[in-house]
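Each value in this text was obtained by applying a stated rule to the coordinates, not by laboratory testing. Just so you know, these numbers come straight off a predicted model, no measurement behind them. Cβ atoms are built from the backbone, for glycine too; each structure is taken alone.
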Structure 1
Amino acid sequence: MTTSKQIKAGFAAVGLLAAGTGTATAKEIILDHVMGTRHIFHAVSEQFSARLKELSGGEMTVAYHPGGDLGDWASIVERVSQGAVQMTMSWNHSELDPRFDVSVLGYVASDLETGRKVYGPGSVMNEVYDGIMGDLGIALLGTIPTEFTGFVMRKGVDVPTSCHKDAQGFKTRVLGMPMAIERYKATGFAPVPMAFSEVHTALQTGAIDGRAYSPPSEVPLFKDAVSPYVFTRENFEHTFWTANKRWFDGLSEEQQSWIRTAADEAVTWAWKNAEAESPKWFDQTREAGIEVIELFLEQMDAYRTQVTAVEYPYIEASIGADVMDQIKATAGN
């Protein structure tokens, strides 16, 4: 069985090789992510690219690749760790380090403002993420907010809103991480780890009954196969903007400053505009004929209790009681 230390050592070795081949250059930065041009990743990328070119007087430019034309998001993260790609925007990759699971910890934030305090610029979680990523040869440029999450269900199945009881036997796709499996077991579902690229077909064929960890922006992607969307608000989804650390550390102080300034401005814009982005995704979801269901207070309380009972001890064992206490204090828990 491969250990996380072996994985880290392997990435470090490949990163040295990649750096030696000259694949990472200061002049042109490869920025790659898997989302399309309607996603917030695109707006942030465009702002960053234009501002970096302005700050550097054209010395540094961005070779921009949206839509995953260089691979799926997990493989792109690994390529950034190796130094073959300079930058990406992605989700937590807990197969590289199980501590990443803390980013999807349930019911930490209650609203966007709390989410910003816990996960946004200058937050305690940015320090935690920076430490995790540094061990993997990655530098954190910032976090990008999307929304709270819920789950979608394929057409023709009953709505499991009273979890544990209603969810029995309900096959739901989860992220490939241990905590996701534990969360959905605790709430009565039958969790099925599956790559994102396989989800659409699996919903169409009935191989799975639903998809978990779904922010509103991604619900319309499956409009031909799903209805409704249960908005549990179970965790605040935010994503990571990262760069290869060896490449970034090898830049001049001035070049690093250009990148940091352009990235900080783009990230600040994303957090300021996150609340305005949310309603349009719900509008698109309803326009696609997908019903949006919000849990009643007693349903939400029961769901929250089930989730936190299994996840909080799990995460505390991973990141330590001190950090967990800081998260709770910032969130007001």
Structure 2
Amino acid sequence: MTHPTSPSSKDASAPGAVRHHLPAGSSPDGPYAVDVRPESAGWAHSSLRVLELPPGGTHTFDTGGSEWIVLPLAGACTVATADDSGHHTFELTGRESVFSGVSDFAYVPRDARATLTSAGGGRFALTGARCTRRLPARYGPAGAVPVELRGTGSCSRQVNNFGAAGVFECDRLIAVEVITPGGNWSSFPPHKHDEHRPGEESVLEEIYYFEFADHDGVPGLGYQRVSPSGPGRDTDVLAEVRDGDVVLIPDGWHGPSMAVPGHHMYYLNVMAGPDAERAWLIRDHPDHAWIRGTWPAQPVDPRLPLYTAPPTTPSTTPSAPADSSPVSE
């Protein structure tokens, strides 16, 4: 089915224009089904690649000036990294799908080389951010991922805070997963993070990558809104989104993210920005912020949590992070 045209703050036909809604198949590069780089997005920090490997497949990439988290979306893999500190190998158990459970993951530092190998094949997200510090390569166990329930009623959603500030240490990268049950709205009230207001709002570029649960073989879909937040911050998107679609948010009020009834919606958020503090600080849209006040009077959607993190053993618990801030969409 053809995607409808989405309004955008830039004319997609103009030379050098940046499209903010990237339908599945419109941003591939070599082995990557999705390849969003700062150069292609028209910004400076955030990246996302989605790698599809056949059974027995392997892929090697250089991290360059970015740090990366390798996150299985479907399937398991081995991640081997090498830098001047030595060689590291991480076995990622992964999962059947983003709707079946929390996944473990691997952090790969800048200025390194990484090789992914998958005996059974699968789909793997590489979430990246340009950074300054080189942190050690590390394994992130699924059992250490906080699973948060955010909102109530029709605004209920589940957030898997695997790469949140305050949960897992990175230099710049912030990444979380959000699951919105069919018929619900998430990223609501609309909010933004495009101005530097110390202690109140961060500047963060953001990528949304979508997947949907089907119903009896019928694919799911949803809708994503981004609206201008002020002079010079004029991103304007109303997109019908489906499996594999991406929405780029350099600025603006983003939300709601709407899941059609009968189909759960998943999105992976990747964020990074120029602020010295790695923090997710937002400002709610003043017309809709009141909705938070209604949440205490409503129950959380009984369909949530869709799943919880598995138990964590002491040997797989990561060390405490060096920074903190709450994250959810």
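Between 1, 2, which one scores greatest on distance in nm of label points 7 Å out along Cα→Cβ at positions 175 and 263?
Values: 1: 1.9; 2: 2.5.
Checked 1, 2; max of distance in nm of label points 7 Å out along Cα→Cβ at positions 175 and 263 sits with 2.
Given a value of 15.2 for mean count of other Cβ atoms within 10 Å over residues 63-70, calculated from one of 1, 2, which structure does it belong to?
Label of the source structure: 1.
Of the structures labelled 1, 2, which one yields 23.6 when mean count of other Cβ atoms within 10 Å over residues 167-174 is computed from its coordinates? Kindly include the intermediate steps, with their values, before the conclusion.
Details: 1: 19.4; 2: 23.6.
Going label by label, the one that fits is 2.
Kindly point out which one of 1, 2 the value 28, 54, 18 was derived from, the read-out being P(r) over Cα pairs in 10 Å bins from 0, in percent, for residues 95-134 alone. Display every interim value, and only then the final one.
Values: 1: 28, 54, 18; 2: 20, 49, 25, 6.
Derived from 1, not from the others.
Work out which structure the value 0 belongs to, where helix-only ellipticity at 222 nm (-39500 (n - 2.57) for each DSSP H run of 4 or more, over all residues; to 500) was derived from one of 1, 2.
Working: 1: -15000; 2: 0.
The structure behind it is 2.
Give the label, chosen from 1, 2, of the structure having the highest value of relative contact order in percent (Cα under 8 Å, 6 or more apart).
Numbers: 1: 24; 2: 21.
Max of relative contact order in percent (Cα under 8 Å, 6 or more apart): 1.
State the single structure among 1, 2 that was used to calculate Kirkwood radius over Cα pairs in Å, giving 20.5.
1
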